[in-house]
Structures are given as C-alpha cells and as structure tokens.
Structure I
Amino acid sequence: MGYEHLSVSTVNHVMRVTLDRPEVLNAINVKMHEELQMAFDDFAGDDNKWICVVIGSGDRAFCAGSDLKAIARNEGPTAYPKNGYAGLIERYDLDKPVIAAVDGIAVGGGFEVALACDIILATRRSVFGLPEPLIGRMALGGGVHRLARQIGLKQAMGMILGSESVSAQKALDMGIVTDLIEDGEIETAINSWVTKILKCAPLSVRASKQAVLMGLDEASLEDALKKQTDYPAFVKMINSSDADEGPLAFAQKRAPDWKGR
C-alpha cells in the first residue's frame with residue numbers, strides 16, 4: 001500500500017506509522033486523514049500486527065494538528081474519515097496497544113491523536129496543548145473529552161479554557177504522559193516499551209486493554225468485575241493456544257513462544 005504523507009512499516013509484529021509532512025510540522029490535511037484511516041484499518045485488521053507506534057518525522061514536531069493553511073484555502077475536510085479525526089479518535093473497538101512517541105510539538109489535533117493512544121512517550125522538549133480557541137475554533141477531535149476524563153476536570157479546564165500549552169514535565173506531572181524521555185532518546189524508549197509489551201501474550205494484552213476501557217464504562221466496580229470474563233477479548237484469550245503456552249513455558253523454564261492465537 002502506497003502512502004504520500006505517511007511512512008508505514010512493520011517489523012516483528014510492530015507497525016510504525018510516521019506522520020511525514022515535516023515541512024508543516026506534520027500537520028494533517030485531507031489526504032493524510034484518508035491515509036491514516038487506511039493505516040489504522042490495516043493495523044486493526046491484521047492479526048500479525050500486535051503493537052502500533054505513531055511518531056512524527058523531522059526534529060520539531062509530533063504533529064501540529066490540522067493544516068490551517070490548507071483550511072484557509074478551503075482544502076479542509078468536509079467530513080473526517082469513518083473512524084473520526086486521523087482515522088483514530090473514534091476507533092473505540094481497537095484493543096491492540098497504540099503508542100504515541102512524541103518528540104516536539106503536539107498541539108491541537110496532534111495532541112488529540114496522542115490522547116487517543118494508550119501510552120504517550122515524550123521527550124523533554126515536547127509541548128502539549130489545545131490552542132483551538134485562539135483561532136476561533138474548538139477541539140472537536142476528542143481533546144476536550146479525553147483530557148477531562150484522563151487528568152481530571154480542573155486541570156483539563158485550565159488547559160482548555162486558557163488554551164495553554166504545557167511542557168513535557170508538566171504533562172507528566174498532570175498524568176498526560178506515561179514516560180518522560182531525555183532529548184535524543186526517543187528511539188531507545190520506543191524499543192524499551194515495545195520489548196516490554198512483546199514479552200506478554202498479545203491476546204492477554206488486548207484483553208487487558210479492553211477490560212480497562214469497557215470496565216470504565218460500567219456502572220460500578222462491582223459490575224466491571226462481574227462482566228470482565230464476558231468481554232470478547234477475554235473470551236478469545238482464554239480459549240487461545242497462548243493460554244496453554246504460558247503455563248507450559250513457565251513449567252519448562254523457558255521463554256513462551258506467543259502466536260497470538
């Protein structure tokens with residue numbers, strides 16, 4: 001599959017999606033929206049792809065959000081792809097882990113893409129924000145909703161209503177960032193996190209992610225505990241060959257050979 005504004009590759013079950021418009025800080029135009037939808041469709045539908053890493057090209061930005069110059073030229077999207085902004089922010093049934101590797105600017109829609117990922121790695125030089133009100137707009141790509149749910153109402157309101165961008169250190173303190181990385185060490189951090197996750201059974205990882213997200217939607221902790229073994233990813237996991245491989249490998253004192261089935 002050919003892409004104009006993305007670079008996509010897969011090695012050892014890890015799909016890497018690079019936003020590749022460094023001349024405009026990897027801002028997203030109509031074509032990139034379409035390509036991101038295709039890339040995430042490919043990831044979601046391929047059982048041999050277990051982890052997705054999203055990163056920006058160049059040395060300045062993860063993603064500066066929507067391409068405002070294109071919008072000013074009336075080249076903005078009349079509608080987002082099937083799964084929303086960047087083909088990701090309304091992808092509610094994706095139970096595979098997605099990592100945002102942020103090195104530089106992540107604002108507007110770029111911040112919303114990162115918030116839609118499960119893990120956010122950020123270098124110290126990175127900044128995060130939702131500046132849409134400064135240009136008479138609103139963060140419609142899930143930013144206002146995810147931020148309030150992920151860090152709490154008052155902290156989120158401060159960022160949203162003041163259109164304030166925050167440093168990577170402050171983002172870590174607020175609970176936005178999973179891991180704060182020294183500048184120049186983003187690839188080392190990606191490899192470290194991917195290695196951690198690949199040590200685990202992929203179906204167990206998916207079942208765990210789904211249980212967390214579906215459990216949060218249950219009416220109570222009691223309901224979440226009662227229903228977790230009925231969630232689809234758990235049912236698939238418990239009936240898999242990997243569910244037998246784990247205990248067998250432990251008993252034989254060897255590393256498990258996960259198959260993802």
Structure II
Amino acid sequence: MLTYPSIDPVAFSLGPLRVHWYGLMYLLGFAGAYGLAHWRVQRQNLRWSSEQIGDLIFYLALGVIIGGRLGYLVFYQTAAFIHAPWIVFRIWEGGMSFHGGLLGVIAALALFAHKQNKSFWDVADFTAPLVPFGLGAGRAGNFINGELWGRVTDLPWGMVFPLAGPEPRHPSQLYEMALEGLLLLLLLAWYSRKSRPAGTISAVFLMSYAVCRFMIEFLREPDVQLGFIAFRWLTMGQLLSIPMFLFGFYLWWTKRYENIPQPH
C-alpha cells in the first residue's frame with residue numbers, strides 16, 4: 001500500500017484570497033494548450049496567427065467552465081439543479097463534468113469558427129490534439145484534492161484517501177492522467193502529424209477518450225449520489241461515453257475517404 005501524499009489544496013494565499021492547486025491546474029492546462037498550438041502551427045506550417053490562437057484558448061476556457069459546470073449539475077445533480085437552478089453560480093462548491101465541458105467546447109468552437117470565417121471541422125481538428133494536456137492537468141488537480149478516488153483494491157499501489165475511509169483504493173485520478181492525458185496526447189500528436197480528412201482528428205479524439213474513460217470507470221468509485229445507473233455496473237461516465245464513441249466512429253467512418261484539406 002502506498003501513502004497518499006496529502007497536499008494542502010491551497011497553493012498560496014494573498015491576503016484573504018486563497019489560490020487553490022485545482023485552479024492552477026486549469027491555468028496550466030490552458031497555458032499548455034496555448035504553447036502546444038503555437039508549436040503545431042510552426043511545425044506543420046498552419047495558417048493560424050498568434051491572435052487567433054489566443055482567441056481560441058479564450059473561447060475554449062469559456063466552453064470548458066460554463067459547459068463543465070452546467071453538465072455536472074444536469075448529469076450528476078439533476079434533482080438539486082431543478083429544485084434550485086441558481087446553484088450553478090456556487091462555483092466554490094466544486095463540480096465539473098468532462099462531458100458537459102465537451103458540449104460547451106463544441107458550442108464555443110462553432111462560435112469561434114463562425115467569427116473567424118473558418119470551417120468548424122478545421123477548427124475542431126486543430127483543437128483536438130491540444131485537449132489532452134488540459135485533461136491531464138485537471139486529473140492532477142483531482143489527485144491533489146484527494147477526490148474522485150477509485151474503488152477498494154488490495155493491489156500494492158492502493159492508497160488510503162483521507163476522505164474515502166480506511167480502505168486502500170485505486171488512485172484512479174493517476175490512471176486517468178496517464179490515459180486521458182499522456183496516452184491521448186501522444187496518440188493525437190502522432191495522428192495529426194500530417195494532414196487528414198476534415199473531422200477525422202476530432203473523431204479519433206472522441207473515440208479514444210470514450211474508450212479510456214469507459215475502461216477507467218471500472219476502477220473508479222461511482223458518484224455517491226448516483227451509484228450505478230444501468231445493469232448494476234454501468235456508471236454515468238460510461239453511459240455518457242457510449243454515444244460519444246458512437247458519434248466519433250460515425251464521424252470517422254463517413255469522412256475517412258474525403259479529400260484531405262489544404263493546411264489551414
């Protein structure tokens with residue numbers, strides 16, 4: 001059994017203002033995506049300006065925060081949200097959903113593409129390889145907070161999380177950081193190293209994330225307010241990942257033989 005490295009969730013304080021590691025991980029994710037976007041533009045000679053990249057990251061941030069918060073309340077706190085919809089503004093209580101954030105990002109990308117007079121799939125394919133960096137940083141934040149822990153295990157790397165009782169559990173946040181962060185980052189960097197038919201890079205991201213999330217959910221403790229949703233073993237995260245994978249596969253299948261666009 002490993003000892004959980006209990007870390008103060010507050011990174012530092014500035015007078016009455018407390019800056020949390022979780023918030024810093026979000027900033028790190030967006031900063032990493034910004035740097036990675038510039039690297040891709042230079043390496044692949046894509047027609048994106050620094051100003052466009054900065055605007056894109058701003059739109060992504062809005063999509064992630066608004067969509068993630070709304071998605072968490074709709075998918076994981078439905079009754080409470082219906083009863084008191086104003087809890088959406090209680091951001092200090094926490095609660096973010098990847099799948100809600102994804103929907104928010106899609107809406108943000110559509111708006112950005114319209115304003116920049118770019119194809120939606122061109123923008124989405126440029127963005128998809130940037131996302132895993134932020135996902136990995138976010139899961140690191142979950143681990144620092146000691147939240148979203150895994151199920152009970154007798155494996156030697158099980159950890160006792162302070163808020164999860166005395167039994168050792170899978171450090172599922174680290175599993176997700178490795179798969180959704182590092183593995184997807186490498187996979188999409190490899191797949192996007194050359195021009196692909198429009199939409200296929202986005203499709204590979206959707207399918208890959210859905211598979212990684214579906215697998216890890218078998219080791220992650222279900223949300224206490226929901227438990228298992230279907231067949232006594234499927235979680236909300238798995239149910240939301242199924243249509244994500246199916247749409248990604250449909251998108252890849254229908255676009256895989258289309259003409260490869262010129263660098264954009």
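Derivation of every value follows stated rules applied to the coordinates shown; laboratory data play no part. Everything quoted here is computed from the prediction, not taken from an experiment. Cβ atoms are built from the backbone, for glycine too; each structure is taken alone.
Side notes on the structure shown:
- Computing mean count of other Cβ atoms within 10 Å over residues 116-123 across structures I, II gives 17.0 for structure II.
- Which of I, II yields 2.6 [distance in nm of label points 7 Å out along Cα→Cβ at positions 28 and 204, calculated]: II
- Source structure (of I, II) for log10 I(q)/I(0) by the Debye sum over Cα atoms at q = 0.13, 0.16, 0.19, 0.21 Å⁻¹, for residues 20-139 alone, computed value -0.53, -0.77, -1.00, -1.16: II
- Given 0.7 for distance in nm of label points 7 Å out along Cα→Cβ at positions 4 and 164, calculated: source structure among I, II: II
- Once distance in nm of label points 7 Å out along Cα→Cβ at positions 156 and 212 is computed for every structure in I, II, the highest value turns out to be that of II.
- Top of I, II by relative contact order in percent (Cα under 8 Å, 6 or more apart), largest first: II
- At a computed -12000 (helix-only ellipticity at 222 nm (-39500 (n - 2.57) for each DSSP H run of 4 or more, over all residues; to 500)), which of I, II: I
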